[in-house]
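Structures for review follow.
Since every read-out is calculated from the coordinates, none of them should be taken as a lab result. No experiment lies behind these values; they were computed from the predicted model shown. Cβ atoms are built from the backbone, for glycine too; each structure is taken alone.
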Structure P
């Protein structure tokens, strides 16, 4: 799918569907929060949520006292919905409208989180651009957590083809610049009483010094 069409596709979804009418709806992103706790990410860490949209992760991070949060999404409408939900708290967050396949970070982060954005990148160029952005956008020894549909999960989401991953194929994508910490599989219950099978992996950026 063309870049421009992909953006239009997501804008349309966020304009026409309610919060709980999309498969990724998750009031408490427990898996992501567990990674943050287990990896002992300090509340002073610079965090970016790539493909965060109107996810509730930012709400929970603010409640936990995190002070430097950035949310990135291709859809401006999704970020506006998150801002509306957060009210005055939205001013504590940085918001970036950008395609994850083309994102060029201007800051370096301690923690890069991505639940279900990376698997929409199916072309090698897009995948390589993303990995390069993660390498550029993370400090040495920074943490990367990515969740995608597993090989037992769906092959499409919202009508778009995705790229499935296993622990092995995910690790191989990032092995040049990152060291794997841990991978787990998770079943996500959708609002439609179906289960989506995910693989989540955490990595540490290699120290280039």
Structure Q
């Protein structure tokens, strides 16, 4: 199988970024700043296309949530593709924590497990971090098989992307909270015959390394 470059893009900033755990609740859209971030990353990815496997982006995949689809839309336009929905890229199911303020959650005893031992934690009425990681890595594996020798963009959310990057690095899930994935950041993983190669983390759109070509 030829190497496939996966570019993980976190959605742009929303009105609740950094203050609330929105999860899968519908109706959350990008803020004005988030829309500008999405346009900027789209421009950057289009400009970097010459250094990508396959000579450019072959497909743009998005989580089903509004904020990810709004981030993916300008990227798809810039590279001449359409947005395809990939359910496995969706945000973690935070269950009964959905919609709660992070400041409030950080005072809970369970927050220590979220930060220090996420592999043992399940959100009340929701998903476990282990299930989230298995879901997104399984989805990415399917997409890689569909696009040998090509470059794809996967627009998702902070925790799923961090979990996918942790798996690519061969790092235990309990270490994934040490990674930072900012709004509209781009992280690049080259999937080779032997193992994934992490080219960049939490970077800008100009992330394609000569090693990927």
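When relative contact order in percent (Cα under 8 Å, 6 or more apart) is computed across structures P, Q, the figure 33 traces back to Q.
Here the criterion is mean count of other Cβ atoms within 10 Å over residues 50-57, and among P, Q the highest value is seen for P.
Tell me which of P, Q gives 23, 21, 17 when you compute semi-axes √(5λ) of the Cα gyration tensor in Å. Derived from the structure labelled P.
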